[in-house]
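Any read-out appearing in this document is the output of simple, stated calculations on the displayed coordinates, not a laboratory observation. Since the model is a prediction, treat every value here as computed from it, not as a measurement. Cβ atoms are built from the backbone, for glycine too; each structure is taken alone.
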Structure I
Amino acid sequence: MLQRPNKSDQAYDVLEDMIAFQELPPGTMLSEAILMEMTGLGRTPVREALQRLARERMVEIHPNRGVFVAQASVEAHLKLLELRRTVEELAVRLATHRAGTPQKEGMLQLADDLKELDHSEVKAFGKLLKKAHELIVTAADNDYLLVAMAPLQGLSRRFWFANLKDVKRELRTAAELHAAILRAICYGDESKAAAASLRLNDYLIDFTYQTLRMP
């Protein structure tokens, strides 16, 4: 039986989505009271969610002033991808050996869902993307890896969604890259899964540089 997320997790998911999809744009200063109203949740879960988002560098908490939505620069994202490249490859390699049958079934279904989704549905794609990241890291079965990967993937998702131009093309490309990783893990092919992970990172690096040329 699936556990319902607690209120702190609910607040985190809502706020992280708002930041990722620019509903709370970089540079915005907000109060806890406004965020409580936006999420429909109380002070404690919102405050706990903000502490987590601050650790992941998505927000900055300024006592007596409010919560500042952090900026996302090209330089910072490229540095993030340097680390994500190594850590995510490790997660993928471990997952090929440690994923259980239910996890593999979930990955295969998710790979199909990613490719079959209408690639103009950005928010729906965002939910699948987050699920893919969570499935891989959970299957790797290393709590320290889980802590390391969450902010790297969250910040990277935020940068990617904020800079999408040709939405259908980019969503289709990302779907194919993530589906390749998921399928290779399910088939227990460590080398193929690692190579697919590195291809994803190469794509994200190219995408990041392309933002410099965008009007």
Structure II
Amino acid sequence: MRGDLWISWEIPAAQPGLAGRMERFMGPGKSRSESVVETLGILGCAVLLAAGLWTSGATRDWSTAQLVVVALIGLDLIGGVPTNATNAAKRWYHRADPGARRARLLFVSAHLIHLAAMGLGVLSGDLMWTLANAVLLLGGAVVVEFVPVHLKRPVAMALLMTAVLVNLFWLPVPAALAWFAPLFFLKLLVSHLVPEAPLERRRDA
């Protein structure tokens, strides 16, 4: 504890039913202030992404299916970066439970679907892009998971920079999709996998 700041790993009970399952996916006990920041960040960045895609002219060259894929993946990444950074998500995914590591790695592995949809669907069957990013993702996730806890944050940042630079120079995509790699690896290697102490003020809303 430091002044009026404190760390609490206690996970609040989730609601019953579907609402509870959603809470356990994103992290039970999210505060109102976290929800406000998350919502404003998602809405603001979604508007910026939509405006950028529209002004780039790339949307005119994509099929309806490709537009849907890009929109869904964009929203997922924009939403996932702040959501996985909340105290609620940190408490849940980094809880003292033998199954927590498996849950984290399964969450990361599920995003191979994003790579397949983007590489094989939007990028017209770019198998090299898909496989290379899959290796960067899974290899990076294993490294972050198994390095000592005091090295996880800097290692994850180094792996994020590695993935972004590899994508910029050796796995190029159209300029309208340049946001994908930074947001994708930020969400998974940093926001999701790095444990952070759920630090709060005692009167946090």
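I have -24500 for helix-only ellipticity at 222 nm (-39500 (n - 2.57) for each DSSP H run of 4 or more, over all residues; to 500), calculated from one of the structures I, II. Which structure is it? Provide the component values of the computation, followed by the final result.
On the way: I: -24500; II: -19500.
It traces back to I.
Consider the structures I, II: one of them gives 12.8 for mean count of other Cβ atoms within 10 Å over residues 55-62 as calculated from the coordinates. Say which. That value comes from structure II. Taking distance in nm of label points 7 Å out along Cα→Cβ at positions 119 and 159 from the coordinates of each of I, II, which one would give 2.2? Clearly, the read-out refers to I. Taking 3.1 as the value of distance in nm of label points 7 Å out along Cα→Cβ at positions 7 and 39 derived from one of the structures shown (I, II), identify that structure. Source structure for this number: II. Supply the structure label, taken from I, II, corresponding to relative contact order in percent (Cα under 8 Å, 6 or more apart) with the calculated value 25. This figure was derived from I.
The value 1.00 for FRET efficiency 1/(1 + (r/R0)^6) of positions 95 and 135 (r between Cβ atoms, R0 = 25 Å, to 0.05) was derived from one model only; which of I, II is it? Spell out each step's value before the answer.
On the way: I: 1.00; II: 0.30.
It must be structure I, since only it matches.
The maximum of FRET efficiency 1/(1 + (r/R0)^6) of positions 63 and 191 (r between Cβ atoms, R0 = 35 Å, to 0.05) over structures I, II, that is, the highest value, falls on II.
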